[in-house]
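A short reminder: the numbers here are calculations on the coordinates, not readings from a lab. Source: prediction; values computed, not measured. Cβ atoms are built from the backbone, for glycine too; each structure is taken alone.
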Structure I
Amino acid sequence: MAGVNSDLATLIRTVVIILIITAIVAATGQWQPVSSISGKTWLFLALSGAATGASWLAYFRALKLGDAARVAPIDKLSIVLVAMFGVVFLGEKLGLVNWLGVAMIAGGALLLALF
């Protein structure tokens with residue numbers, strides 16, 4: 001990452017992902033008319049894309065400013081957020097073992113980032 005602007009690095013990474021996913025969709029015959037996708041689905045895809053883009057920009061910027069050993073664990077807290085959002089917004093149910101796993105991920109990420 002040295003010598004590369006974090007925003008440019010994100011753009012390059014995105015182009016590579018687009019090429020790979022396009023090849024996968026084409027090779028597996030998964031194309032479908034965009035008109036068959038509902039407005040609600042488009043909205044959620046757009047919001048998800050915006051969140052992912054913002055996350056990547058923040059992640060690469062953080063890597064430019066800090067040590068990877070401290071930045072990467074903070075990024076993994078997204079797993080904790082997804083679990084919590086799933087419960088709060090999607091009505092998903094997590095058992096005791098699931099919550100224990102979420103707590104361990106959060107604790108491990110914090111230990112790596114802070115110490």
Structure II
Amino acid sequence: MKVGDYVRTNDGIGKMTKYIYEPEYENCHVIWFDNNNYGIRYIDNEIKSSPNLIDLIEVGDYVNGYLVKGKTNDEVIVDYYCYSKELCDGHYLHWHKDYIEAIVTKEAFSSVEYRVENN
């Protein structure tokens with residue numbers, strides 16, 4: 001892990017701007033994201049990192065507002081019906097990694113979800 005990498009945590013995905021490794025505290029990583037003025041502590045199994053944003057996207061996340069159904073090394077495949085055979089294979093749209101503008105991780109989505117109980 002290094003400054004400039006993208007990091008996925010239970011809080012979402014962000015770009016690391018500062019990093020401190022504290023092995024004396026149960027392999028603790030202190031990470032600063034984007035424009036935060038404070039660091040957040042995570043242990044090894046709570047984080048994934050990569051210099052490539054697409055590596056951190058998982059099925060069930062939302063990219064550009066659409067549910068991710070799969071991915072390749074260069075594309076995310078989202079649940080979206082489109083008519084152009086150049087961009088999609090019937091029901092799924094293939095977005096090249098350069099067109100990713102927004103990501104909401106499935107964990108972040110679940111943390112703000114309100115479930116309605118049917119009585």
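Some points to look at:
- Winner on mean count of other Cβ atoms within 10 Å over residues 46-53 once structures I, II are ranked, highest first: II
- Among I, II, structure where P(r) over Cα pairs in 5 Å bins from 0, in percent as derived comes to 2, 9, 12, 16, 17, 16, 15, 9, 3, 0, 0: I
- Of the structures I, II, the one that 0.10 was derived from, the read-out being FRET efficiency 1/(1 + (r/R0)^6) of positions 6 and 38 (r between Cβ atoms, R0 = 25 Å, to 0.05): I
- Structure from which -1000 was derived, helix-only ellipticity at 222 nm (-39500 (n - 2.57) for each DSSP H run of 4 or more, over all residues; to 500), options I, II: II
- Origin of the value 30, where relative contact order in percent (Cα under 8 Å, 6 or more apart) was derived from one of I, II: I
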